[in-house]
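Pasting the structures in now, so scroll down.
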Structure P
């Protein structure tokens, strides 16, 4: 017994080490400086460093970590529906003030545990270590995740997903004798609850997906769907009727301007499953870059590449009738994958052309559910379960026809092909050492609100002005409250609060180079100062000598106490409103 345990432990250690090597390769150059580097696209990524800063600062100050007035001052923001990922902040309480280190440690552990979890889940079905190792690599380093690594750190937290599913299918087992699901171990319900809570603290998209998975899994066995001929003439007729009704309803909803919160626009494009990432090291081309940036748009959301190895072997699972030979607890995996494909494509489109809506499109008109506005993210569930079907086909149809001596070499070739398909170009990184000195100088000054140029406000559905999330990252250095900000969900009335102020409105119009006929009075400026308590103005080098600098100096002339030039930045200190 002890030898078996030792052998298993040794196997997991080897997996940990090998998956760590691939983490270093696939996220290069992040590992060169874990304490100072973080991967970024300068759009969303900086906000995740800020998330850790806000969470740890509020917890240490005995404040609610899910609200803040550090951004959108003085209105502040509620962070419940924000891509907050508190697990990053929880580790931040341990790591001290190095928020970048906290971010990278959680990121590293999530990639490694995602690989190990997918390995265990696949091995549960195929009982083949080599194929399961490949499945772990596919889930952790699929193009969907590697593309989102540019800025969506919450979507990297996939570690709990395979473990939840593995515990779930071991808890609710299909009994051939009773022809139904049975609860095999009540204590596993506690583990499921803990895993779900941890997922909820990681990303609310993924917690929703696990809830849907659980519901579909139970319904599959409850209604004995595994007995149904899903492709009979009768069922196909019903599919077409439902499809027709769905498209009529969608047209009606759109006619009456019922908002779907961009869910239909964010639908997966069929071509996205077949075309490599525009960031691919080996497979990118001008055609692919043009497709993602000019035809379908939103490349970070639209890259869903499965890979030829995974796609071909999965299709063969059905073509060679392995599905019909499978047991009900294997068939449910195929059924779930089909469901997840449908959820990812509420509107079936190809090369940017919308063809027709699927029933899943209705979800995007239902309040609360329409907050899950990016259906493409369902691909994470596909990339976890599809390798199971692929591995089942390879084991049962290919490996059984090869001598055991060739198994290792065959799977190694498959792995190399997948590695080539998934490998991305070197990531761009932000370094703590590249932070302009003016922010460290500002940190030494007494507390006060900062108005930084450019000024803007953004959430997941739109923006006002020229919001730069980098300003939130710099706030972790200078610790001054700011007017600008970005959160995933923001109250529309709070946007109006800022736009209804004449000073902010004129400033934003100047930034956007729009014609400005708005004349400000001394009272407008005085009211602005009282309402927003501005103590500092910061103008970056690209705005020096601009009409915006002249505008700010002019309206705040009587409040200016000091002007300092630091590395091309202009830092202006204001006195309180008189």
Structure Q
């Protein structure tokens, strides 16, 4: 099978991926009225009973299992009763922005008289609750400081806050360091001793759970005896956006949160900011998918934190009306367009640099790169090389670099950085993150030493099998299964995302016609014929050098629904195309 069809960049040699079919599961206990294709897809993802398809809110894991949540709820209950000024310490990505909005809106609904927020500037403060961010909170006359999507490693920030007389509640989901900050309460499913069944809550999900616990505590105290109880489900559109945008695993608990949030958006009950971003992005709320959250809303929200300041994103989410939100959404859209241009240039430069190395753990640096976009450049090279990649840019502090990395299955990136740090004390100044993404800071003159140490660590952890790119599919669909009914069933199921991937199929077809689409001709529409002689339409976005001329072709594709002027038609959304000799 020729090595084309994965939008390969000729500057970087990429191995032909192995196509592997997912192991078939037991579908016998799944509801008989599910479409057969959907039954098969669910079973291949480990769904073996109807109970795992019940996505109502009552099936969420109980908040009580989160370590520290009782102390957090009590702290906030007292703060509300005493009308203390609460300041949310947010973060500059989509998870942090949605978590900030959820915290503000939820606390206000639950009776907090004064809730404000601060968010760090990526370029001058860096990530997390730092002493300078505490100073910003003090300038807003904070009495209680609540972190969202950060704080679990903020030792110095918590010390500064406590020295100033603040109460500190940390809500976070990042992996905990050996030493935890001395906060008044910590809620994090990934802290030691926490038995919460889902370790994959996003930061916004953790804050939502804190609000659930606070409401329960207020209810028990009779706070809603004379007034309606706030409906926290109204926040789920924001929870869904932050969860998908942060690319956390969509385990059962997260699928409930995302499914419920999507349902609210589709029903026209989203917050004005989300409706505005959808309008600017040209998406219809009625048919929004989890993919749209990740690729339409998420990037526009993230662009503010990458290029300027996340304040505009948070203000958009907090906007009370569509009229107030639209100018902010347009500003986000403009920033996202600017981000795309910067990213495209950096991607090209990163690929040129990557072509010059045979490292397994790849480190890339250009003195002109934009600090807010290096993570995206790392992601593009990682996709091309199927190697862990860290891209560095110069920080505002002279002589310092900030890096953002992306990993592949088989290498836990944060743990790999921890191992390098343990073996070479002082080489890395700061680091943190997840299995698949992490950030770090180091001195510019330490880059060569770090690059060598990181490559050695990656070589020790990744064998040839781990370095082989694999595309997992759900097998072939035959003529009776290639139907609009099947496509609609898959579209209405899910939600699909990280750890619960969208259905992907493979099959052999014949190309009978094709034409380029788009102003630059990057997209291709195919007319295809199945083995049974049926004619189908296929669309390949950003086909690059993967265009296949007439003749037999093997496709990796998703079943999709093409809607035009009220009509619905089956369409294959092509991801990879391989000509057959």
Structure R
């Protein structure tokens, strides 16, 4: 006990002495010297410690070791992957200047806990190969080129992405995936060594055009341009897959299939674009001298230039009948087809017996089947049907002048004026009476006039009534023809049809009871007309209907009883009176 008190006394004296010299209590009771890397912090314990707060010490560590703080916050690196614990659990200090604050067993260290996984040949490497003495472990380079710069045969020409081709198993073994570039390797390119295209180990500036490698193989001497792949393929340089129809939009057919490329492509293939017109190659073969335009394919075909296939039916002049057998030169004299007239008269002037008097529209009558055969339908095409004698009449009989220029009138009198015995008195409509079978025979329908022929009239010759050819002047009243037969001497007027009929002149059928207001019965029915009608016919209806007008002589009463005798007398006999 006395010893302990003495010890406390000594410590107290030391503490008082330290405070007298400006030292803190923490400095006085510090357990030992800090490591050489932390020696500058030793003067003030607050640089690392927080009074009465052990956890606060970790924050002071991270304030200095900012890269450690970053790893812990991002859960990366060795420290970021460890389970949470205090820094002092692994790193202890106050063990002297030469003490190692970082104690790491390199043989047991799991490198997968770091940001650099060891694979392949890296697993066999010593730590010192990458982690240099006196340098922090985290400062070891993580890029391939940092360690393998001396092994880079490309001299930095491909950049620092060595892992794009090389792997950790063997630096000399490269597995570059060319398909991920803009120049995938196909066909024979797959088996070609890299050096064949990438000379001097320079990959980045390697040209991608075929001609860069195949200039010696170009038999065209760049005459067809440098785009070799438009014809050649990667499988075999000698194999050509150029499809002229799909790739050049011009299908090669017939003679074009066997023609050499140079036959048409005389200039630079891609610079000097050829026109797709036939005339661009066949100008010297064009016998038409360009008059038919550049579309030679309308007539000529690819099998042979001399063979033609022109479809004349698609023009304004289709070849029909005999025209189909005529040689082109027969109509097209000078190979200038467009200027060839399409009128018949141009070729058939010698065959025109009408001497152009019927115009130049020969096809209105003649056909392509035979020049001698003609198909003019006068009813359809001339709007005037030829019947009877007209059907056998020659065209010249009516058409005296030019057929189409001098239009004929369609009335009969225009041709039959000399045959008109009526001297025009009946007008120009001769067809009302005459017909085409024979001019002298007539077919006039008298019933269509104002005087239909009925009974005996239908048997009478025209001349009996129509004394002259002026038919219209004939009177239509009966007395005009029957004046001599009028036994009434016109006393009953000219309207003979009032009593007489067409069946028989001597018979009459006037119905006095129906047509007048005076019924004939008794003795009146047997009385002759003249007995009462003693005046002219136009005044016959003025005859008085009083009995006294006819029976004045029979009136024994001498008018005492007035004129109405019928009040007492009967019509059977005047002497008979009515019974009362």
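Just so it is clear, none of the values below were taken in a lab; they were calculated from the coordinates. In this text the structure is predicted, and so the values were computed from the model without any measurement. Cβ atoms are built from the backbone, for glycine too; each structure is taken alone.
Computed quantities for the displayed model
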item	result
Among P, Q, R, structure where Rg and Dmax of the Cα atoms in Å, for residues 41-104 alone as derived comes to 17.8, 53	Q
Among P, Q, R, structure where mean count of other Cβ atoms within 10 Å over residues 481-488 as derived comes to 23.8	P
For -16000 (helix-only ellipticity at 222 nm (-39500 (n - 2.57) for each DSSP H run of 4 or more, over all residues; to 500), calculated) the corresponding structure among P, Q, R	P
For Cα extents along the principal axes in Å computed as 220, 93, 36, the structure of P, Q, R it came from	R
Top of P, Q, R by FRET efficiency 1/(1 + (r/R0)^6) of positions 81 and 441 (r between Cβ atoms, R0 = 41 Å, to 0.05), largest first	P
Structure responsible for 0.00, with FRET efficiency 1/(1 + (r/R0)^6) of positions 89 and 329 (r between Cβ atoms, R0 = 35 Å, to 0.05) calculated and labels P, Q, R on offer	R
For 13.0 (mean count of other Cβ atoms within 10 Å over residues 209-216, calculated) the corresponding structure among P, Q, R	R
At a computed -0.49, -0.72, -0.86 (log10 I(q)/I(0) by the Debye sum over Cα atoms at q = 0.10, 0.12, 0.13 Å⁻¹, for residues 49-344 alone), which of P, Q, R	Q
